[in-house]
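Structures are listed in the sections that come next.
Readers should treat all values here as calculations from the given coordinates under stated rules, not as data from a laboratory. Keep in mind the model is a prediction, meaning the values are calculated, not measured. Cβ atoms are built from the backbone, for glycine too; each structure is taken alone.
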Structure I
Amino acid sequence: MTSGEHIEQLGIYLLVERSGDEIVRIYFSAVKPDEPSDLARSIVDYLLGHAPCPDVLLSFSGITDFQKMVFAVVRKIQRGRTMTYGDVALLAGKPGAARAVGRAMASNPFVILVPCHRVVSRDGLGGFAWGLELKERLLALERDQT
């Protein structure tokens, strides 16, 4: 089941796909969801700095051990802060694996809860599945809240 919530500040929807009690995917879309979602609303509230991070069960089916380590590091990056791909690789116990961290971020199925927008290259923003403009806007939104 997919449901979602509009993020007015960004002009985009946050959609949440679930299977039972597990979240399978969280992503952005320009298309309005079929139905609203209390969970999507709580994730948006967290993004906007109005609530703590929701305590939810993420489905790690198909996620590699390396990705799990990277996601655990990235989940600890505080709002308003960034970390480089190389820094994340080092903290995940895989120094020199910055490109692999980039690939893990590109395939991140849990946007916002695994805040891949907070991971940047040493020379700039790096990449973002939904475009660099949205990544810049997300980072600015979080900086303005801290």
Structure II
Amino acid sequence: MRPRAITEKKEIIEIIQNCQWCHVGMTDLDNKPYVIPLNFGYRDDVIYLHGAQHGKKIDILRQHPEVCINFTCDHMLRYQNEAVACSWSMKYRSILCYGRVEFITLPEEKTAALHLVMSQYTKGEFKFNPPSIREVNVFKVAVERYEGRAYGH
């Protein structure tokens, strides 16, 4: 069995929407790889993320805004022969998204982005307190390129 490329936009969106988190890869201030898991929202080729106003992640993204974001789901361990180690593998579907971080500063835009993040995980309308909006750092990544792979699906 060989991995297959995922190129259909409908399947790309389905995979992203089925994920509970993503992993954001970036280049740290020492030009080393740095990857962290984050909650997210997604709509119309834009990924919305959030975090604290200050810290390592924010320092990195201000200096190196280019990121690669990984979404992976539908994992299932499989084997052809239970006694043969090399016949074991993992089924999966995975999407890589490439783009640049843009920080969102306007309170109305932050609120809209946070609603998208919340809608990834639950239904309903939410209120955001002005101090919370002021203190949270919200950023977005307009996806410039998608790469997808599936194995066993």
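Hey, P(r) over Cα pairs in 5 Å bins from 0, in percent derived from one of I, II reads 2, 10, 20, 23, 21, 15, 7, 2, 0; which structure? Mind dumping the intermediate values first?
Details: I: 2, 10, 20, 23, 21, 15, 7, 2, 0; II: 2, 9, 17, 19, 17, 14, 10, 6, 4, 2, 1, 0.
Of the structures listed, the value fits I.
Next question. Who wins on distance in nm of label points 7 Å out along Cα→Cβ at positions 50 and 138 among I, II, i.e. which is largest? Let's see the in-between values first.
On the way: I: 2.0; II: 0.7.
Largest value of distance in nm of label points 7 Å out along Cα→Cβ at positions 50 and 138: I.
Suppose you compute distance in nm of label points 7 Å out along Cα→Cβ at positions 98 and 114 for every structure in I, II: which one lands on 3.3? Walk me through the intermediate numbers first.
Numbers: I: 2.1; II: 3.3.
The read-out comes from structure II.
With FRET efficiency 1/(1 + (r/R0)^6) of positions 26 and 106 (r between Cβ atoms, R0 = 25 Å, to 0.05) coming out at 0.95, pick the structure among I, II it was computed from.
Numbers: I: 0.95; II: 0.55.
It was calculated from structure I.
Another question, then. Tell me which of I, II gives -7500 when you compute helix-only ellipticity at 222 nm (-39500 (n - 2.57) for each DSSP H run of 4 or more, over all residues; to 500). Don't jump to the answer; show the numbers that get you there.
Working: I: -10500; II: -7500.
Matching structure: II.
Which structure, out of I, II, was relative contact order in percent (Cα under 8 Å, 6 or more apart) derived from, given a value of 33? All intermediate terms of the calculation are to be shown ahead of the outcome.
Details: I: 21; II: 33.
The read-out was computed on structure II.
If FRET efficiency 1/(1 + (r/R0)^6) of positions 82 and 130 (r between Cβ atoms, R0 = 35 Å, to 0.05) is calculated from each of I, II, which structure is the one that comes out at 1.00?
Working: I: 1.00; II: 0.05.
Structure I accounts for this read-out.
Comparing mean count of other Cβ atoms within 10 Å over residues 58-65 across I, II, which is largest? Could you put the intermediate results ahead of the total?
Values: I: 13.0; II: 15.8.
Comparing I, II, the top value of mean count of other Cβ atoms within 10 Å over residues 58-65 belongs to II.
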